[in-house]
Structure P
Amino acid sequence: MSGVLLSNKISRRSFLKKTSAITSLASISPFSISSIVSDLSDDKRILVIGAGLAGLSCAYELDKAGYNVILIEARSRAGGRVRTYRDAFADNLYAEMGAEYVDSTDNLVHQYCKDFGLRVLPAKQYDGVFVRGNRLSMKGLKSGQDSLPYDGVLEGKLFGQEARYIQEWIDLVKQKGENSPEVLALDNMSIEEMLKKGGAPKDIIELYTYTNATESTTVPSRMSALYMVLANARASAFSEDTVEGRIFGGNDRLPKIFAKKLGTKIKYNRALKRLKFNSKGLTAIVNQNGANESIKGLKCVIALPASVLRNVDIEPGFSSDKTYCIQNQDYGHVMKVAMQYRKRFWDQKKSIGQRVFTDTSLRRIYHFSIDQPGPRGILLTFTSGEDAKKLGRLSEERRMRNAQKTCENIWPESSKYWENGITKYWNEDPWVKASYSIAGVGQKGFRDILAKPEGPIYFAGEHTAFYRASMNGAIESGLRAKSELIQALEA
């Protein structure tokens with residue numbers, strides 16, 4: 001999985017953090033607070049809310065620096081949108097149902113993996129294409145032997161077909177600079193509008209939806225043209241040759257180590273309901289098993305996605321700009337489907353490939369268990385945008401039936417080896433309610449506003465990171481918030 005907004009990479013599918021789904025506390029009286037936990041009552045404490053990678057890295061580094069930290073998490077586990085499923089499969093197989101890819105430039109993830117003794121293994125690159133009913137090999141596509149069945153495409157490539165239709169705006173960035181009024185005005189235009197203005201055929205816009213918009217978990221009509229132009233002006237885009245990786249043994253090994261090191265400083269099963277603050281400190285009211293607890297602190301780092309934070313009762317409230325951004329930050333839709341088969345038929349000679357790019361509702365379908373031995377294997381899919389929304393409306397049984405049928409169209413023999421499967425639709429997850437943040441039209445300044453401290457409260461989460469929508473971005477934001485907080489305390 002890789003990312004979004006003004007990143008030096010167009011594509012980042014690294015994703016997903018779970019945290020607290022919240023309801024208003026307008027009806028709760030002060031007398032309903034059932035307990036004030038004695039070991040949580042220190043008003044000099046720093047509270048970190050949300051135990052995804054942003055909150056974990058922030059709390060871990062504050063703890064290492066000697067600060068009194070409590071990490072509050074609504075769920076019974078740490079990791080947020082890093083979610084590795086294991087129990088659903090046989091033979092110790094596992095699948096990443098959330099954040100998946102670790103790119104070579106994800107230096108913070110790589111550094112923590114090195115510190116914690118974890119290995120990052122390269123993932124399988126695309127070797128097959130299934131679009132408009134055509135089976136193509138990536139090797140044939142690169143050599144020119146195979147051609148994409150879309151008007152206006154260049155031979156020899158799959159990704160980046162849209163770049164030549166936005167060249168005049170890329171040149172504008174180089175001539176005028178990224179902060180010129182002419183360039184910044186592009187934020188009010190969608191990618192779809194820009195491609196149309198650049199003369200891109202309908203097929204190119206459709207293909208972009210499957211190539212890059214899939215990674216952003218949305219559709220071109222909702223994405224800022226400024227993002228696309230700056231991404232192309234700054235660095236090369238995601239391509240068939242981009243090397244991605246993941247943590248050997250499961251990405252959840254990283255948050256589990258953070259959690260182990262923090263130990264009892266993490267307070268699980270406590271959903272944030274209300275946050276009250278003033279110049280002297282703050283009080284977080286959390287719910288645990290139907291009872292409310294009041295936890296005091298001197299400072300606080302909120303590491304919740306905006307999709308959840310917008311439902312928290314804040315007293316006396318944030319600034320109007322921050323409130324507007326919290327309420328309106330765009331997020332996409334994403335679903336992953338993991339399917340266990342008793343035989344790895346995708347490895348056979350006549351197979352279209354192990355990692356297949358498609359225009360089906362499943363979008364990307366790939367052999368996940370390449371680093372896991374045994375005859376069985378898992379096909380994992382990554383779908384987003386409107387396709388994810390449509391699948392999300394279906395029951396689990398109908399989702400799986402759709403996935404089986406799609407795989408049968410690509411690998412006709414697949415039905416003979418089917419065993420079981422499971423889906424994860426992040427937009428129905430009560431602790432996230434979304435995929436990851438996207439660069440919406442007109443939202444250029446959102447990141448800076450969402451990341452800015454207000455009173456004793458600091459903010460982390462991938463939506464506040466420069467390289468958002470990734471595990472690396474989440475950690476980046478946690479370390480930034482930690483540094484801002486320490487600077488304020490030591491001023």
Structure Q
Amino acid sequence: MMKKGLYPIILIHFFIASGALGEVPSGYNTSIPPEILTPDRVETDHLGTLNFFDGMPDDATVAAVYDNLDRMRGTEVFLDMVPLASVEAMRRGMVGLGVDKANEILLYEDLMDSRSLFLTGNTDTIYAIGLLDLERDGPTVVEIPPGAGPGTVNDAYFRFVVDMGAPGPDRGKGGKYLILPPDFEGEAPDGYFVARSRTYTNWLPLRGFLKDGKTDSAVEMWAKGLKIYPLSQAENPPELEVINGTGRVMNTIHANDFSFYEEIAEVIEREPVEFLDAELRGNLAAIGIQKGKPFEPDERMKRILTDAVAVGNATARALAFRPRSETIGYYGPDSAWFSAFDGGDYRWLIEDGKGGRNKDARTLFFYIATVNTPAMVLEMVGAGSQYALAVTDSKGDYLAGGKNYKITIPGDVPAKDFWSLVVYDPQTRSMLQTGQSYPSKNSERNKDLKSNADGSTTIWLGPEAPAGKESNWIQTVPGKGWFICLRLYGPLEPWFDKTWRPGEIELTD
């Protein structure tokens with residue numbers, strides 16, 4: 001007598017033997033799901049024809065897919081490492097101007113102008129910029145004076161470490177901050193706002209505000225009140241040394257050719273292994289960049305990486321200048337103005353991490369901008385700052401330097417402190433270099449701005465000023481493109497709820 005439960009098994013074997021579950025391919029005894037098989041010839045859009053013998057790739061296919069794999073990894077490294085390369089370019093530029101000790105800073109005593117190659121730098125605030133080397137100096141103290149504007153420490157991967165000044169824990173009252181290196185052990189001393197960095201190199205951008213359109217008070221605040229020194233020198237801290245950055249020619253922009261990977265390799269060798277997660281390190285190692293090993297690609301790999309960086313650069317530019325994201329944050333259904341902080345999270349997380357990390361949003365931001373802090377995305381009414389970018393006119397066309405445009409900023413701008421417009425070069429993502437050292441207009445600095453009868457302000461942009469509009473004109477360059485950033489300092493509620501919006505960029509000729 002047959003045991004209970006054997007009937008289904010017998011039936012299954014019968015159907016398999018008879019081919020009732022599907023056709024039995026040549027070379028098999030049972031039916032095989034076709035979706036798990038690979039034909040001898042596969043056509044692809046990207047690599048053309050791929051050939052196999054019973055699922056095993058031929059020599060030409062093996063070479064093609066390995067080249068493609070290395071190219072993919074190289075492109076992914078470019079997109080992932082833009083933040084790291086940007087901080088490294090910043091470090092190199094600052095060291096080139098002589099900032100090579102903790103107590104040395106770049107101070108833009110007469111504001112930053114267009115001679116510095118600096119990602120979307122602005123002409124609106126008095127920058128005091130320092131560079132921390134925690135491997136050289138160990139735990140480092142930053143003493144912030146009272147009245148400071150927004151300040152931040154970012155690590156070598158442009159990750160947020162701590163805010164200082166108005167948005168920081170001192171809330172603009174001043175205080176002592178202690179930045180600890182990644183390998184610090186023991187207890188931190190009392191009396192400091194303590195933050196630990198995951199890297200040795202840290203970038204320190206601090207900002208002060210104009211008063212009555214002048215830089216004097218902020219320059220004095222930084223020059224006399226700021227102190228930066230190793231904790232080991234706390235008993236006798238060195239005096240602050242100031243290098244005036246205004247008018248200095250400096251490059252802080254990372255490479256967009258093969259040398260990009262060489263920049264990355266230098267950082268990987270300098271920093272602790274753990275400062276990047278294993279997935280990112282794996283992509284780097286796949287193209288030959290690994291701590292403790294020289295980066296020496298052969299001719300084949302160098303050719304592939306040269307192609308990969310070109311694709312990565314084009315991709316980054318598409319993300320920055322033609323964003324496709326549904327969460328980009330346009331300021332109206334037909335508006336060209338958008339937020340560079342896609343998703344509104346300084347960690348670039350989707351739904352607080354439920355959707356993982358928005359890597360495209362991270363690339364977009366760091367390809368065109370610097371400084372990573374929650375203060376730039378949180379709704380801090382009356383504090384911090386907010387930003388909007390535009391790269392096209394009201395018809396959706398790129399902005400051209402040989403044409404004439406106007407932008408109307410409605411009255412009652414929701415900015416407790418001031419607003420500004422700065423024009424940038426799409427090649428360098430730095431200030432547009434024209435006959436104007438400061439390619440911008442600022443409601444605090446430009447006291448000669450003329451308002452319209454309804455309280456709005458119209459800004460004119462083009463190669464030549466319209467007659468009678470000189471005070472409200474920003475110059476552009478024929479044959480070059482441009483894009484623009486609107487900044488609000490001390491943004492108010494109408495900005496966040498979008499009941500106030502900037503006017504669109506309208507072609508006037």
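Every number in this text was worked out from the coordinates using simple rules, so none of it is lab data. Bear in mind that the values here come from a model prediction, so they are computed numbers and not experimental data. Cβ atoms are built from the backbone, for glycine too; each structure is taken alone.
Please state which of the structures P, Q yields 1.7 when distance in nm of label points 7 Å out along Cα→Cβ at positions 387 and 411 is computed from it. Please list the in-between numbers first.
Numbers: P: 1.7; Q: 3.1.
Checking each candidate, the match is P.
As an exercise: relative contact order in percent (Cα under 8 Å, 6 or more apart), calculated from one structure in P, Q, equals 26. Which structure is it? Mind dumping the intermediate values first?
Working: P: 26; Q: 16.
It was calculated from structure P.
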- [ ] Looking at distance in nm of label points 7 Å out along Cα→Cβ at positions 131 and 323, point out which structure of P, Q has the largest value.
- [x] P
TODO: Give the label, chosen from P, Q, of the structure having the highest value of FRET efficiency 1/(1 + (r/R0)^6) of positions 187 and 451 (r between Cβ atoms, R0 = 30 Å, to 0.05).
DONE: P
Open item on the list: If distance in nm of label points 7 Å out along Cα→Cβ at positions 147 and 291 computes to 7.2, which of P, Q did it come from?
Closed with: P
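Given a value of 23.2 for Kirkwood radius over Cα pairs in Å, point me to the structure among P, Q it was derived from.
Details: P: 23.2; Q: 25.7.
The value was obtained from structure P.
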